[in-house]
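Colleague: Just below sit the structures, each encoded as structure tokens.
Quick note: the coordinates plus some simple rules give every number you see, no bench work behind them. Note that this is a predicted model, so its numbers are computed, not measured. Cβ atoms are built from the backbone, for glycine too; each structure is taken alone.
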Structure 1
Amino acid sequence: MRQVSKQSGFTLIEMVTVIVILGIMAVAILPRFLGPSNFDSRTASDILISSLRQAQQLAMSKAPSANVSVTTDNASKRIRISYTESGVQNIDINISSNITITSTSITFLKSGAANIGGQQTITITPNPRSVCIETTGYAHAC
């Protein structure tokens, strides 16, 4: 009598099914790892909002002639807070080199209000984020 040996392993259909599923997952997930980080844009947005609020606080705490301003400079990849107190004082905050930020300048008044005509928007890319500054001086993600 012949003995039938039972072989164990995967069938061709099972192998093809697994490869197809892995291919679909790779197409959906891989671009998230290869593209620019959303984390960098979020960090730059948070740093900008924090810097704007710091400048607003400086304007309210210093003498009326303090002249506090915030400048975003894409070429230098920095946010600069400038104020006058025994000469011009600068606080520089560097941002990531792969971030692009709208260059602008905003001056805060002693009341904490921003000296702008209307709401101003600063855009941060890649993975676009916007930071809005209201005439009242309130800075927020928008």
Structure 2
Amino acid sequence: MPVTSVRWVSDKQFVGTDSRNQSIVLSGDDSAGGVSPSQVLLIGLSACTAHDVLAIMEKKRKPLDSLKVIATGEQDEDPPWAYHHIHLKYIVSGENLTEKALVQAIDLSQEKYCSVAATLRGVADITTELEIVASKRD
């Protein structure tokens, strides 16, 4: 079972540490310096699904040269400002990639493997978009 901790550093700045002792600086205030906790949720979703897509494409023997996931979130106007819509744009490059294989990998991640997406499903509508760009090796 993962165990995390958050330690107050100063002002409105915190350090979050995961069960592998990796840390991230957090802040709910722009001037304090640190990632917004609500945006850490978007980063976590993006990293989770990126990991899945990368692994699935490797299993398909269609490795990626690059992968970037851009998450945009729409939050409620009133507290607690919950996300009601999250859009994930996958920007990928690699040799011999097909849209069909990538869409399948994205769908598998979203529907079966990504624990963050599974947690958010039913709370926020998650949509996806795919852009295949020229490989840097071309």
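Colleague: One of 1, 2 was used to compute helix-only ellipticity at 222 nm (-39500 (n - 2.57) for each DSSP H run of 4 or more, over all residues; to 500), and the result was -9000. Which label is that? Before the final figure, lay out the partial values.
Modeller: On the way: 1: -11500; 2: -9000.
Corresponding structure: 2.
Colleague: If Kirkwood radius over Cα pairs in Å comes out at 18.4 when worked out from the coordinates, which of 1, 2 was used?
Modeller: Answer for the origin of the read-out: 1.
Colleague: If mean count of other Cβ atoms within 10 Å over residues 87-94 is computed to be 18.5, which of 1, 2 is the source? Intermediate results must be reported in sequence, preceding the final value.
Modeller: On the way: 1: 11.4; 2: 18.5.
Answer for the origin of the read-out: 2.
Colleague: State the single structure among 1, 2 that was used to calculate Cα extents along the principal axes in Å, for residues 39-118 alone, giving 46, 21, 19.
Modeller: On the way: 1: 37, 28, 18; 2: 46, 21, 19.
The read-out comes from structure 2.
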